[in-house]
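A.B. asks: There are structures below to look over.
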Structure 1
Amino acid sequence: MSLVSNSRGSAHPLTPAEFPDADLDIGSDAGARQSAVLAGGCFWCVEAVYRQLDGVLDVVSGYAGDSAATADYKTVCSGTTDHAEVVRIDFDATKISFGTLLKVFFSVAHDPTHLNRQGNDVGRQYRSAVFYADDAQREVAERYVRKLDAAGAYPEKIVTTLEPLEAFHPAETYHQDYAARNPAQPYIAAVAAPKVEKLKRYYADRLK
């Protein structure tokens, strides 16, 4: 596991409109259908964001970072495992790239300066992480975080971990597409919906 951090502070974080594109990316020559596994707090919220993007074929909420034996919601929420709540994003690389997914991840989907928490969700299961499938994804993520560092994207350190994807464990059925199915649920209304609105405001040209 490697930790990438932002040592260059800025008095004012960048708005999503000011976030730079990735200098290094993965093209469709690596395959038209590709996947990314990202952890940014509660998977309901991250899933809700990525389902809006053109080129995203499917989003599955799940767990990564530990064994299949304990990859269930109750055990993961107990904080006794090393899982993270993640989403696996299957996407058409001819329409959207891994680098663009990272740009949305860092600018809209979560706050990468919070260590082992997002808002009131606290614990390593809510950590910020990129679970890379191969060296190409790892290099793109590393270089993009360095670019955000140079741009002073945040006034505090980015604490996103880069972890090899050893396995992805789908979450229980009732977690899938949770935000869309439960828009009036208080947590969804308070946390997920504003992220989706932020995406629509700053990435209107990327929506389905």
Structure 2
Amino acid sequence: MLAFDHLAVSCEALADGTAAVDAALGVPLGPVGHHPYFGTHNRLLSLGGTEYLEVIAIDPEAPPLGRPRWFDLDHFSGAPRLTNWIMNCPSLSAELDRLGTGAGAPVALERGPYRWQMAVPDDGRLPFDTLHPALISWESAHPAPNLPESGCRLHRLIVSHPEAAQLAEILALSDPRIVFENGAPGLRAEIATPSGTRRLP
């Protein structure tokens, strides 16, 4: 069973993404973390419980990889924006078999005390124009409860795509906050913050 885990805001430079999310939500993000396997770095924001938002970018100090990065970051350009959503599952291999969408193969990852597996396509690009959720399975404690309370919560995530109905049928989600709409590919998130509901395009 899939459960919402986190959102990813991609950016060319982490400082720019951090500033954009801070301006949009009015709350500061946590310290910088690094993902050596994919040569990326990020900053996190609690969305309560085991949910969070991350701002992620290619780490300019990381060595060349020789492999595509996750979230199709090798081809990202433009202003910081919401690009991906990530769903948690107890068994990554079982969920990949159930979906049959080519959402990638499990990659074992770690950062500090945290261990997890994530499904990553060989080319780094998820199906449905990258709007298929990335799948994650935590093998350690979840990091979100250790983040400072932000007062922010996911109110609604809108997944827009010409084949939105097909994607919704395949995923068979029960989370009423996740809405599928027919339209141009894109993600929009409504976040409840201490200053009211804000939007991340």
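A.B. asks: With mean projected area of the Cα convex hull in nm², for residues 57-168 alone as the yardstick, tell me which of 1, 2 scores highest.
C.D. replies: Working: 1: 7.3; 2: 8.9.
Structure 2 gives the largest value of mean projected area of the Cα convex hull in nm², for residues 57-168 alone among 1, 2.
A.B. asks: Among the shown structures 1, 2, from which was the value 20.8 of mean count of other Cβ atoms within 10 Å over residues 121-128 calculated? If you can, show how the numbers build up before the last one.
C.D. replies: Values: 1: 20.8; 2: 16.9.
Computing mean count of other Cβ atoms within 10 Å over residues 121-128 on every structure in 1, 2 gives 20.8 only for 1.
A.B. asks: Okay, moving on. Of the structures labelled 1, 2, one was used to calculate distance in nm of label points 7 Å out along Cα→Cβ at positions 25 and 185, giving 3.3. Name it. Mind showing how you got there, number by number?
C.D. replies: Working: 1: 3.3; 2: 2.5.
This figure was derived from 1.
A.B. asks: When relative contact order in percent (Cα under 8 Å, 6 or more apart) is compared over structures 1, 2, which one is greatest? It would help to have the intermediate numbers written out before the result.
C.D. replies: Values: 1: 37; 2: 22.
Greatest value across 1, 2: structure 1.
A.B. asks: Using the calculated result -4000 for helix-only ellipticity at 222 nm (-39500 (n - 2.57) for each DSSP H run of 4 or more, over all residues; to 500), pick out the matching structure from 1, 2. Could the numbers behind the result be given before it?
C.D. replies: On the way: 1: -7000; 2: -4000.
For helix-only ellipticity at 222 nm (-39500 (n - 2.57) for each DSSP H run of 4 or more, over all residues; to 500), the value -4000 is produced by structure 2.
A.B. asks: Using the calculated result 19.2 for mean count of other Cβ atoms within 10 Å over residues 49-56, pick out the matching structure from 1, 2. Show your work: numbers first, answer last.
C.D. replies: Values: 1: 19.2; 2: 22.0.
Computed on structure 1.
Every number in this text was worked out from the coordinates using simple rules, so none of it is lab data. This is a predicted model, so every value here is computed, not measured. Cβ atoms are built from the backbone, for glycine too; each structure is taken alone.
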